[in-house]
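K.L.:
Quick heads-up: structures coming right below.
No lab work stands behind these numbers, since they all come straight from the coordinates. On a predicted model such as this, the values are computed, not experimentally measured, just so you know. Cβ atoms are built from the backbone, for glycine too; each structure is taken alone.
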Structure 1
Amino acid sequence: MVLWVFRALFVLASSATAYSIGYDLGRPFVFLVGGIFLSFAVIAAEWFVSRGPIALISSIVFGALLGMLFATLTVSVIGLAVEKQTMDVIRDDVTGALIVAFSYLGIAFIYQSRDKFNLIVPYVEFRRQEKGQRPVVIDTSVIIDGRIADILETDIMDGPLLIPEAVLHELHQLADSGDKLKRERGRLGLEVLNQIRDGLDVDVRIQETTADQSRTVDEELVRLAKMVNGRLMTTDFNLNRRASVEGISVVNLHALANALKPIALPDEQLRIKLLKRGEQPGQAIGYLPDGTMVIVEAAAHLVGQEVDVIVRNTFTKDTGRIIFARAAGE
């Protein structure tokens, strides 16, 4: 609302100025119409610039400045090699042509290399260094998983949590999805996010991201983690691999959970309830209180019962730990 008031005042001031100039020249109404038209054109340009990608706007501004600078220097050098009389004749044409050429080269080079320079006003934004602990960039999968809230309650993490706007947008899209499962996951993620922001004494920041629509959420996460020299927390295996390849420290929530699970040693006896049959003939499956899957050989006939089992071996992978066992006495 305030911005529209300023825009209205700008139109009035521009129109009054144009009318005053036109009055002195004997054509007040012609200049008044011209002033109103130009003021609306300026407002339209301001509207476009304020909604355009910052990288494109910065590229145009600084590319044009570099073009004029190099054009001026080049004209000065040419003036040393050409006769003064000849140079006076062609100076304006040569300067105009060089400004156009160098401005195009400057804009094209800066815009195409924007990822390398992190182009923000001023020309180069060097990698931001956070004071204190390194920040942790949170992925959508971690918020939906929900365990991040329990981890933060232990005060084990000191660094600030950065949640990109792209992640927040993805959560809202899931919450508004027509698919029931996706909708429930999105709403669960928003509830966990509200719990983290309002219920816990944690420094949580919603981080603005680039307006470049060509980048995926994973690309934004990797880019932000590199820019702030932070760590990336995720449960996504593919994102984990990609971030590791690009030299980013990754906190895998599944790996953290596996590290905290008690290790079952061979020949150790456990008592579990067998809940269902396994994929292979004769297998039965149960779970420890921490969620670890236990596959019991030759125990399909014991499904639904609590039995003592003897651990044979364990197998650990990115999605969790699996224990292979046999029924005691078998």
Structure 2
Amino acid sequence: MTSTATPREPILEVRDLVKHFPLTQGIVLRRQVGAVQAVDGVSFELYPGETLGIVGESGCGKSTVAKLLMSLERPTAGSILYKGEDISRLSGRALKAVRRNIQMVFQDPYTSLNPRMTVGDIIGEPFEIHPEVAPKGDRRRRVRELLDVVGLNPEYINRYPHQFSGGQRQRIGIARGLALNPEVIVADEPVSALDVSVQAQVINLMEKLQDEFGLAYMFIAHDLSIVRHISDRVGVMYLGKIVEIGSDTAIYEHPTHPYTQALLSAVPVPDPEAREGRERIILTGDVPSPANPPSGCRFRTRCWKAQDRCARQEPPLAVPVALSDATGAVLHDSACHFAEEKRHVAHG
């Protein structure tokens, strides 16, 4: 975790982002009969040099947010501002220019690399798209430098992806993401397909690169322990919405949304004494379908705190919970009508 003071101006702002995938019926005359509400009103900021972790169950919309940021999907509504400019509707040369500054590391290191291309061609491909970054005669040297930066032998430049382990392949993916000197890296579960020991190596590498190049990360994962290790701030998603967001300390030590509390109660604790004194929260029921989400608060069908108000009124992500700790007041937003009643105060 980099834990730096947050600058006043964000490098990336997401405002009321919506992505609905249409559900259609019919073979010839296909008509829309509904929509999968994959992302439904997500807002957050990402600041230079910080890591924003996004966590949640599979299917909550995390990866869809990543694709929207990269313009791999077009939003149904909302805006994505990069340095104050709305990039959500860009195309052609304008989109190409922005993509140079916002790169992505994909989840699966086995399918995200072309097996027919050498490592040198894979890492050097961004230079073909953006030839202004590296002259043609200098590209091989740059690729060798990038291999060295991510901890791989530059002599591997002519090898193919199948000749590498999973962790090494992910390092190749990171090197490709760094090729154009971006300011923002969107990492979509970059270590979920790796062994635990290899996960730690890749996370440590990403932290080292962040310090070296001043990168801003949006780090998507479902492993809460990994997210806490690398993140400065954390956003928790449930059924297409962010239900809680704040500093890593606020989220992990003072969770106020019932869903966050349930997630954290399921994290394994190696210390037997600490494990004995912890309350385990078991959620009942299944996650509702994003094609037909509940009215009001989307978590209410599984929430032990739910009341009539939760069905009638959707809680905004604007409930301030002031946590007094050794560092002072921390602004912590929780989309729960009863967040104030569940507030924990830690005296530093």
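K.L.:
Could you tell me which structure in 1, 2 was used to calculate FRET efficiency 1/(1 + (r/R0)^6) of positions 100 and 172 (r between Cβ atoms, R0 = 30 Å, to 0.05) as 0.95?
P.N.:
It traces back to 2.
K.L.:
Thinking of 1, 2, which structure, once Rg and Dmax of the Cα atoms in Å is computed, gives back 32.2, 112? Don't skip to the end; give the middle numbers.
P.N.:
Working: 1: 32.2, 112; 2: 21.4, 68.
Computing Rg and Dmax of the Cα atoms in Å on every structure in 1, 2 gives 32.2, 112 only for 1.
K.L.:
Using relative contact order in percent (Cα under 8 Å, 6 or more apart), single out the structure from 1, 2 with the greatest value.
P.N.:
Of structures 1, 2, the maximum of relative contact order in percent (Cα under 8 Å, 6 or more apart) occurs in 2.
K.L.:
With mean count of other Cβ atoms within 10 Å over residues 12-19 as the yardstick, tell me which of 1, 2 scores highest.
P.N.:
2
K.L.:
Please compute distance in nm of label points 7 Å out along Cα→Cβ at positions 140 and 244 for structures 1, 2 and give me the label with the greatest value. Numbers along the way, then the final one.
P.N.:
Numbers: 1: 2.3; 2: 5.5.
Checked 1, 2; max of distance in nm of label points 7 Å out along Cα→Cβ at positions 140 and 244 sits with 2.
K.L.:
Among the shown structures 1, 2, from which was the value 1.7 of distance in nm of label points 7 Å out along Cα→Cβ at positions 188 and 204 calculated?
P.N.:
1
K.L.:
Matching task: -8000 is the computed value of helix-only ellipticity at 222 nm (-39500 (n - 2.57) for each DSSP H run of 4 or more, over all residues; to 500). Pick the structure from 1, 2.
P.N.:
2
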